[in-house]
Structure P
Amino acid sequence: MGQSLDLFAAVSPEGAWTVTQVTRRARAVVEAGLLPLWVRGEVSGFKAWQSGHWYFTLRDRSAQIRCVMFQKDNRRLPAPPQDGMQVFLFARPTVWEEKGDFRLTVVDLLSTEAGGLWQLAFEKTKAALAKDGLLDPARKRPLPPYPLRVGVVTSPDGAALQDIIAVTARR
């Protein structure tokens, strides 16, 4: 048979592991044994921190996993997930050494609901605009046939500005 693994091999002079050594080894084992994967579940306890990181729990009927989605990954999404939302997420399993917690570091998040997060963000914005009366048909005005001014928001060095200047000069 194969070589047995001695979990109690002397790592320190006392023959016992430190908490740091155990959590570090657990992290190495989890990250080596579990590749990034897709997971489906329900979002619970969502919190968005000032740093931009999102923390939440993903759960199903019989288990739950803590999750983190760092700002560099979640900024691509139109809106944060809401508690109770069913989602698919692509994540790297790991152990957070400082707390000794198993968790998923989320790289991508997709809503299972019709339209997904983009549709939810659109509906939320539309409801806010309607509440303020900004979508009232009585407020709409026709576009002028020949506008006196056009605003351009772009870099002063960009090609977009040069294209707009060239097209307006031709017309």
Structure Q
Amino acid sequence: MIFSLFMIFLLLLRVGELLLSKRNEKWLLKNGAIEYGREHYPIMVLLHACFMISLVVEYLIQPIASYSLVLIVIYFLLIVFKAWIILSLGKFWNTKIYRVKKFPLVNKGLYKVIKHPNYMIVIAEIVIIPLAFHLFYTAIIFTLLNLAMLYVRIKEENKALLI
């Protein structure tokens, strides 16, 4: 029951993030934004979709379903930090990489102290969500895949930020 409610929440949260991203994308493009990293974006979407599927599959095949309330609480704390990041970036927050040259880079919130705070949250989510339900294979496999994806993505984003 807890897992089902958690997955519904997670899915609704991701859909909300994608809708916000799409709305911000329209504003960004209207203001002359240029997209970077277009080639890897579909792979990143596929990775996150497979992550969600893997969570469900591994949960269903594990012999004893259990969860860690502490890790679930930590996940909800991560959401608070993610909200802070999204609010700090405002209309510039997106799941894609956009750069609008006529605007300065955002330098508030966590961006004052960490260069890519959103990716720190994503790394933590990919680890904590499966571990909260003792889904060790998903945690290990998708942490490694996500790190490989972020290596590519952060390189692209750094290029965009220098322009």
Structure R
Amino acid sequence: MRHPDLPLDCLEPLPVVYRAVIPPDYKDRMNHMNVRWYMVLYDEAGDGLFTLFGQTPDYYASQGAGGFDLEHHVNYLNEVRIGDTVAIRARLLRRTAKRLHYMLFMVNETRGLLSSTFECVNSHADLRLRRTSPYPDTIAARLDDLIAAHSRLTWVAPVCGAMNA
């Protein structure tokens, strides 16, 4: 699948939820970042994303809550090399009572390129029961505010078309 070209300036309104300099131990035989490290970076970015709407470590601990990733779709667009700085920006797409559909965009700030996109469906979870559960009203309201803001962007999110919240 050919990923549509997104000018980097269209990503500017999106919050940066994670930034990293790629360390030497992420290198593979092709002299760029090994594919496994993309998921590590996206996982770290998820922590930053979820704090935007109140799903913090304190919230998880006090509520016995968490989240389960249900689906992922990753596009690898431009290589990331050792020493490059990447920033991951987040766009929320839609939600249901229990699920959130979002995208992360890995921008290689060193090279001025969109390196990768990550699309995810995640579910709020009650970890005491080990089951998905509805978002509490306060978190749902924050999600709705972010989704509304991101829906006003003038570009269509490059979703894979197979995932739905």
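Determine which structure produced the value 35 for relative contact order in percent (Cα under 8 Å, 6 or more apart), calculated from the coordinates; the candidates are P, Q, R. The read-out was computed on structure Q.
Calculating mean projected area of the Cα convex hull in nm², for residues 27-66 alone for structures P, Q, R picks out Q as the one with the greatest value.
One of P, Q, R was used to compute FRET efficiency 1/(1 + (r/R0)^6) of positions 131 and 147 (r between Cβ atoms, R0 = 25 Å, to 0.05), and the answer was 0.55. Which one was it? This figure was derived from R.
Bear in mind these aren't lab numbers, they're just calculated from the coordinates by the rules spelled out. Everything quoted here is computed from the prediction, not taken from an experiment. Cβ atoms are built from the backbone, for glycine too; each structure is taken alone.
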